[in-house]
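Some structures to go through are shown next.
Any read-out appearing in this document is the output of simple, stated calculations on the displayed coordinates, not a laboratory observation. Bear in mind the structure is a predicted one, so any value in this text is a computation, not a measurement. Cβ atoms are built from the backbone, for glycine too; each structure is taken alone.
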Structure I
Amino acid sequence: MINGFGLEKIGLAALRKPIAFSILMVVITLIAAFGVTRLEFSGANIDILRDGSEEITNYDRLLNEFRDFNNDAVVLVRSKNLATVEGIETYRDIHFEYQFSERVESILSLFSLATYDEKEGGWGTAVPSEFKNDEEVRAFLEQLVKNIPNASALIGDDFNSAVMVVYAKASAVDDKRIRDTVREFEEIAKEFEDENTKISIAGQPAIRAGMIYSIVSDLSLLVPLAALFCAVLSFVIFRNFYAMALCTLPTVVSAIWFLGGMGLLGIELNFLTNILPVLLIVIIFADTLHLYLKWEKLATTGTDPFVALKDAVRMVGPACGLSSLTTAIALGSLTFSGNLGLLELGTIGAISILVCFTTVIAGLPLACYWLLKTGFTPKVASASRLSVFANPAIKMIKNRALILGVSLVLLVVGLFAHGSIESRFRLVDYLAAQSQIAESEGYIDKQYSGTTPLFAIFDVDKNYPLLDERNTKPFYRVLDIVNTTFEATSSYSLADFAKEVEKGGGIINESDIDELPRYLTSRFISEDKSQILITIFSSANTSAKQIQTMLVQLDVALKKEGLAERVVITGYPILSGVVAPRLMNNLRISLIIAVGLAIAVLMIATRSIRIGFACLVPNLLPILSVELVLWLAGIPLNMSITVALTVAFGIAVDDSIHLINQYMINREAGQDGESSVINALREVTPALISTTVILSAGLAIMLFSTLPALSVFALVVILTLIFALLCDILLLPVHLLTLKHK
């Protein structure tokens, strides 16, 4: 029998003192239920890329020294009448309506643009206070774009759309208030909408609010549906209401424990940890099914049901405990990614799996115990008929050489795909499918080039004034190199204000800059004037390889001029083009660590190195097979897929554990190697098929998630589980016999 590291003793202790343990579990569940009411949610998304790297430090420098660009909501105004008196005045009214909101700190739009008036000796608005006719409006807009090039980042080329950047106050966009803030912005927009004017909200605040809406929606819909699905499928298997209730109870309790624990500890549920409730339900249900089927078989073959209950815990409990341990190890391996978001997911997931295992090993036996007290009698489940599916696998044992050859060829091909498949990180993958936010982001990406700008931070020599030639000369050289290197349509910096003054016949000085409001200067100069910011309106679709290539080119050009030490390039494109691919590579390392640790634990649990190695190929192939499918389909790895593969490996090992456990029980009973494998297949195949179907069905609920990343996660795990079932039934027996374990 496999070694479950003593975890099965929890169930045996519960059966020795059923009253005390029952009261304890009820009290814990009630406390957890209270905790559910205190659950909070987070829409943070940029933080998922935090890994303590220099790129993250530079990004934080941008936010701290200039402004928090993550607080910028983008109001997209689409109107065919924009280049008319009515349209431009409506746009002006929208600007001021948002400006008056108590949640808004400042607005950047056409009406924020300033021009330098030499006669008055200062700055004034670039847009006249009124227009006489439509022709004057169009002529003005055409001239504005020529005079102030960065105005093109605020109005569409065809003058049928415009954007304004609404900089929200920090207090208005924390996780507790951000939904109310975005809702208020949407209500303001509705006041100006008609058949000719459509207004929508995009940008980080809208994205974060949308994520929270999706998390809450998924939690309230998918978790109950997953539990219901498991209940329905268990009824199909057992054709008995009581058996269905017994197998569903631990899954419901585990979900309450997890969500309640998060609420009581004050840990917010985010778009990563949002996968855990449904994941817990299906994992707990799988172990519950294994334990219940064993008890049912023992109780229906002459053993007293109460004695059979203890025997089932002794025989299957260790395998259930080990499967929970390996799943926890797989989730825990995410902590090796060096990423704060995945560290949280891995830690919470691993702890939750181990804690909620109690609902299986103690909760199910206790529920069975009390139901037996009422006169309940277990009956043979129809699932036992599934043992016929073991017959093809038994016949294939005779063709060991062929099976081994095929598995090794698949392994080599899979490893090639593993090394060839590309990685990608896109924020749009974490937006609700078909949402207005996603649609608006897509429109802005196509019509405007500044939705995901790059930033170049130039360090001023503090020994000289800001506008001293010894600062301005190297700054302008850096500006030329940046604009040459990056495929930018335009840039925005201190140089633009200098041009405005020069057009008025003057020369810019620091007093001119001081006259401008901070919400404008914060976009091109730090408050202490020690750093100058260049905003590069680049394409949102620039690939990671393109970003990395351009960074190398920029570094070479700056070093050639001796300016590399004075310039830092940052922004979201850097995070997605440099940090995200590195994160994907770290996740691949985490997956390798998960495989190594799981196999090592399996060797310890079976007290056999040979059995551990026998499990290696059958458990690697499901992951590699999925990667091969993705590679052939041209689908790159993203964070959700990589995490899914890691988690799926932990779940897939469970099938191997239960098969090996029964194999070892048969060996201890005196059966020879081949007989032990064949009988183990007949014994365990019904449970393996049942759990795979239920796991897949439960995870299929996630396919209906509004978050594309969650749907992809579920699809990858389901596909991996199907491959894992085939590998465990067809390949694992052959590998066990080939290594001739004695």
Structure II
Amino acid sequence: MSNLSSFVKRIRDVMRNDAGINGDAQRIEQIAWMLFLKVYDAKEEDWEFEDEKYESIIPEELRWRNWAHTENQNEGLTGDTLLNFVNNELFPTLKKLVVSPDTPIRQSIVRTTFEDANNYMKDGVLLRQIINIIDELDFGSYEETHAFGEIYETILKELQSAGSAGEFYTPRAVTQFMAKMIKPQIGETMADFACGTGGFLSSWIKELEVIKDTKGAISNDDSEKLYSSIYGIEKKQFPYMLCVTNMLLHGIDSPKVFHDNSLTKKLLDYTQKDAFDVILMNPPYGGSEKDDIKQNFPADLRSSETADLFMAVIMYRLKKDGRAAVIVPDGFLFGNDNAKNNLKKKLLSDFNLHTIVRLPGSVFSPYTSITTNILFFNNEEPTGKTWFYRVDIPSDRKHFSKTKPMELKHFDDCIAWWNDRKDITDEEGNPKAKCYTAKELIDSNYNFDVCGYPHEEEEILSVAETIQNFEENKNQCFNNLEKIFSEFSNIQEQIKKGNNINLNISNIKRIDFSFLFDIRNKMKKAILQEAVQGKLVPQIASEGNAKDLLEEIKKEKAKLIKEGKIKKEKPLPEITEDEISFDIPENWCWCRLGELLKEIIVPQRDKPKEFGGTIPWCRIEDRDGDFLNGTKSNQYVSEKTIKEMNLKVNPVGTVLSASSGASIGSILINTVECCTNQTFIGLVAGNSLYNKYLYYYLSSIIQKLKLLGTGTTLAYISREKYTTMIFPLPPLAEQKRIVDAIEKLLPLCEKLGGLQK
């Protein structure tokens, strides 16, 4: 191929003109199935050379060489003729290829690769152009195959910008570091039970190839062990297809990669024959599993969160003396629900959890800001000690990004420390590397959130201080402005008189108007802060006490539970002093938000298969300022669809909190009964809680809400996080007076909007 580096760009330019391609995800999937057939055809040429009796599982007329290859294409196989062939012959046949338990892996992968694949292109002429570009690749050339392996990495990286497909890609610097530190040995087996596009599998193979190269010649038996050492499972069809192609490009002729769900087998049914020497993984996070999946796990490890279930699988499938490196979000480190605590207890008591490496939040940037960590543990007698090490952002940048991603060299300090471990303190006196005993971690209620990145608390001034700050900056600004205009007049006068001018204006400061540009937001934050701290309106004794109100709520809930009208939930934890960050008036009280809510509505993950009805189906894009007044895309669902899909309907006045994705932290109130997609969690206020007061309280802690999100590719705030959130509760009448005051002051802030940049 004459210009390999422009491969992706050439294909993208052609696809932009096809009406059937809608977005990056479809474009990449379209490339993927064609690439697979091209790579597979090149492999079949090798297999035919090695074995004269080799027979392809693909019917002869459907093999790439006989319909796509430019020298062998049928007369006129373009346009509608090509589309008809692909849609009505190629895809239907490959989806239904006959396979049995005796079918070799290298052949059965064709059917599993195409089972849920799609051809999105609608223009047969453009499809022929894409096929011709792909057919230029020469996989008979070692150099070109190796070079294309690097190009393939760029295709996989593009998954990060392809919507939900981004969950399939872990930055290669991270997979390489983990594979390097796990110290692979030829003859060992390695597994990834949610392998995505195969990043960990390929990094493992590359590390073994380094060992092979340093040894020089190795036996055929060892070479076979090297390329047959990997085992992968991937639930989703698209990344599975990409992974199989990835493995074929890496010289693995029979990739043991299976299109399956690792969580569907009972955990206690695993035996030593199901175990592996090494497990490298970045499990999917933020997912929620159904009850039939959870039943596969022992009660103490049962969780609705996908990540926790994968951690359990990893522990049960790691060989004795085996080694594991697993990526987990911050939420796993400090989470204290039953399953997480039991998993961490097991890590400390049954395994040697020797190292936790904390990664910067922007490693997965710009696709998510979730802060992640790598757990390194062995299935051996625990030492009772765990080292923590924080990888900091390099000094030459503020964060990682799409154009400046994390590289393996950014782990150099960590690798040097790994071999010479010692405590390290940063410039602010915070621990960067430190060893903790198992007892210390247990005594902290299994809180592993140590040696982390200091979160800078935003300082919000009071309304009076914000105004004073404005006055001071305003006076200084106008003083400087006056000096500059005075100097203008002076110099102009000297010029008119013909005098020599000796300029010395270095003592005059530049005018800094930046204080104006954020004054509106500062005032909003100041107002909301004073409101939720009881400083905006006076307390009135006749309005009662919030503690009495809370007792009434508890009695009412107990009555409803006894009558069987609501389910009894597990007790919420007592509020500790460490959780309370500010003082509240005497007639207020601190409580858990879950005590005040009538209902928490967690929407279904699935989108309705069809629309039509009277109930609006709403997304974040439908917001109208602070409200959700209906659907701008005119999507509605029927009562029948709601019943069939068990969709949740948000009553009017529900406080909708965006709990996932880029909009996390956004707060709305719906003015119409509606269903929403999984972006929102609906918080339905009980009789003791004014919904607008709840709305403004959540609006005052948006930055803290964002930090509550856990996950790898998309931050997600769980139902439990809302339930256990501490809440400053005023008497009901005062809640309404506070809201009234806020709504008189905030419009004044909007008058400052003209000062924005």
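Structural remarks
- Label whose coordinates, when relative contact order in percent (Cα under 8 Å, 6 or more apart) is calculated, return 21 (choices I, II): I
- Here mean count of other Cβ atoms within 10 Å over residues 267-274 was derived from just one of the structures I, II, and that gives 10.4; the source is II.
- Origin of the value -12500, where helix-only ellipticity at 222 nm (-39500 (n - 2.57) for each DSSP H run of 4 or more, over all residues; to 500) was derived from one of I, II: II
- Identity of the structure behind 5.2 (criterion: distance in nm of label points 7 Å out along Cα→Cβ at positions 259 and 531, calculated), options I, II: II
- Highest-scoring label, criterion being mean count of other Cβ atoms within 10 Å over residues 171-178, among I, II: II
- If Kirkwood radius over Cα pairs in Å is computed and equals 30.0, the structure in I, II: II
- Structure (I, II) behind the derived value 4.1 of distance in nm of label points 7 Å out along Cα→Cβ at positions 475 and 731: II
- Parent structure of the calculated result 1, 6, 7, 7, 8, 10, 11, 11, 10, 8, 6, 4, 3, 2, 1, 1, 1, 1, 0, given that P(r) over Cα pairs in 5 Å bins from 0, in percent, for residues 299-466 alone is the read-out and I, II the choices: I
- Given 1.8 for distance in nm of label points 7 Å out along Cα→Cβ at positions 219 and 363, calculated: source structure among I, II: I
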